[in-house]
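J.: Below: a set of structures, written as structure tokens.
Just so you know, all these numbers are worked out from the coordinates, no wet-lab data involved. What you are looking at is a predicted structure, and each value in this text was computed from that prediction instead of being measured. Cβ atoms are built from the backbone, for glycine too; each structure is taken alone.
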Structure P
Amino acid sequence: MKNHDLSEDIRDYWSRRSETFDLAFGHRIAPGAEAEAWAAPMRAHLPPAPSRVLELACGTGEVTRLVHDLGHEVTALDFSEAMLAVARAKHAGKARLRFLLADAQATMEPDSSHDAILCRHLVWTLTRPEAAFADWFRVLRPGGRLLIYDGDWAKPAPGGVWAAKLLALWDRIAPDPHYDGAMGARHAAIMAELPFGDGLHFDGLAPMLAAAGFTAITQHSHDPIARAQRRVTGLRNRLRTRVYNRFILTACKPG
């Protein structure tokens, strides 16, 4: 019998991947077109720089680079010490940037202490989403912004089934040593235990955020990022961009 909970399984999963995380497709953000595609929603929806931005589940600091380069004062938070070690080394010596070992579901940051919160591929992992959203609402100042990049990693989108089948065949013939993402067995085992284990969708997420107090909850297309990724990678990874339904969400704390 295990003597730890699902959160510890999740922490262990990401910590074990920290050394090779940036080698796996979908995690490292290539400079140029892909970086600009990820940064475009930040330019459009975060408050003007310099603002106080809390990045949740920063991992190895790839998104951290983009939001920091826009001129913001960034607090980058993660609950994996191994991930934070990589991020700290990557961004050593930078001003306007602090790293924090903490739980994204209970940040312990002061009330109304941040102008914006953003996260990439975090919400699907939440074990207590309602508590997390309430905490994020508390931490934001009145008028603060929320920016989420995420997707439904539980099953392929209707138009992505063919790509998933091709990838499964490819992986049986020639496994990718660095990919342990949404099509991996460990990932699937964790997802089966999560509140969003059946899939994360904007239509299900929006009412939960509204219940926490957020307004102006809006869905935006992830397609510009996928198109940019396909321009800088090989066929196997181009197929991966077509498997799952990904989306961007923005919301506000009323001012």
Structure Q
Amino acid sequence: MTTISALIIDDELDSRSTLRSYVGKYCPQVSLVGECANIIEARSAIIKHKPQLIFLDIEMPHGTAFDLLEQFGENLDFEIIFITAFSQYAVQAFNLSAAHYLLKPVDIEELEKAVAHVALLLSQKEQLVRARILLENMAAQNTQSRKLVLPLMEGFDVVKMSDMLYCEAEDNFTCFYFIDGRKSLICRHLKYYEPLLEPFGFCRVHRSHIVNLEYVKRYIKGKGGSVIMENGREIMVSNQKKEELLQRIMQG
């Protein structure tokens, strides 16, 4: 089950508490990342947490829900479930492509339907992104321009192969290191990525490392030897992988 990161935005403490309880009990696919009592707090929380879904009350201190949404303009990249006691806002909410609209007090069955609808929308969005990446990858002439989808708990990252320095095995996970200093821990074995990356300028040099050959600065001799990467990291090369690595470096 894919986890949906979500934020509750409601000025009423009792309403937030009730919704938090309902979501925890009846919507196991939702992971709440925070709660806010007004649109000022909400704007900061959305920027910080980047939720996929917000449960959004309409009437709040310092402005309405629509005042908040207008601040994000075209960068509004989350789904919305409006929750309010004021039914006159329903038409306006739907005109803003709301995922769903719930009246207070929230009905559990309607809440479950709304969250299921959001899950479907997010799934379709992910499929469209994956399809676009496939087309871009097929059209890319330079193999390092290809992109890779990295699954995360809250969704996925789309990364260029040219931005990746190396991958490192960490138990059942793989840690990706990038040229800008970022790193990303992915819940998949390193072995999963070996056949995906090797045709595009990457080489498995050790049971725990796959390196981007574009960023190998130096090879140091030894039984297997080691390579120095662009960021200064020294990575050991196994004796079994030494010949393949040197051959690919010479060919490249």
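J.: To which of P, Q does the computed value 0.9 (distance in nm of label points 7 Å out along Cα→Cβ at positions 16 and 32) belong? Present the calculation step by step, with values, prior to reporting the outcome.
T.: Numbers: P: 3.4; Q: 0.9.
That value comes from structure Q.
J.: Another one. Determine which structure produced the value 4.8 for distance in nm of label points 7 Å out along Cα→Cβ at positions 104 and 200, calculated from the coordinates; the candidates are P, Q.
T.: Details: P: 0.6; Q: 4.8.
The structure behind it is Q.
J.: Upon calculation of P(r) over Cα pairs in 5 Å bins from 0, in percent from the atomic coordinates, which of the structures P, Q produces 1, 6, 13, 18, 21, 19, 13, 6, 2, 1, 0?
T.: On the way: P: 1, 6, 13, 18, 21, 19, 13, 6, 2, 1, 0; Q: 1, 6, 12, 14, 13, 11, 9, 8, 8, 7, 5, 3, 2, 1, 0, 0.
Of the options listed, only P reproduces it.
J.: Once relative contact order in percent (Cα under 8 Å, 6 or more apart) is calculated for every structure in P, Q, which label goes with the largest value? Mind dumping the intermediate values first?
T.: Working: P: 22; Q: 10.
By relative contact order in percent (Cα under 8 Å, 6 or more apart), the leading structure of P, Q is P.
J.: Let me ask you something else. Thinking only about FRET efficiency 1/(1 + (r/R0)^6) of positions 48 and 192 (r between Cβ atoms, R0 = 35 Å, to 0.05), which of P, Q has the largest value? Present the calculation step by step, with values, prior to reporting the outcome.
T.: Values: P: 0.25; Q: 0.70.
Across P, Q, FRET efficiency 1/(1 + (r/R0)^6) of positions 48 and 192 (r between Cβ atoms, R0 = 35 Å, to 0.05) peaks for Q.
J.: One of P, Q was used to compute percent of Cα pairs over 15 Å apart, for residues 168-207 alone, and the result was 54. Which label is that? List each step's numbers first, then the result.
T.: Numbers: P: 54; Q: 42.
Corresponding structure: P.
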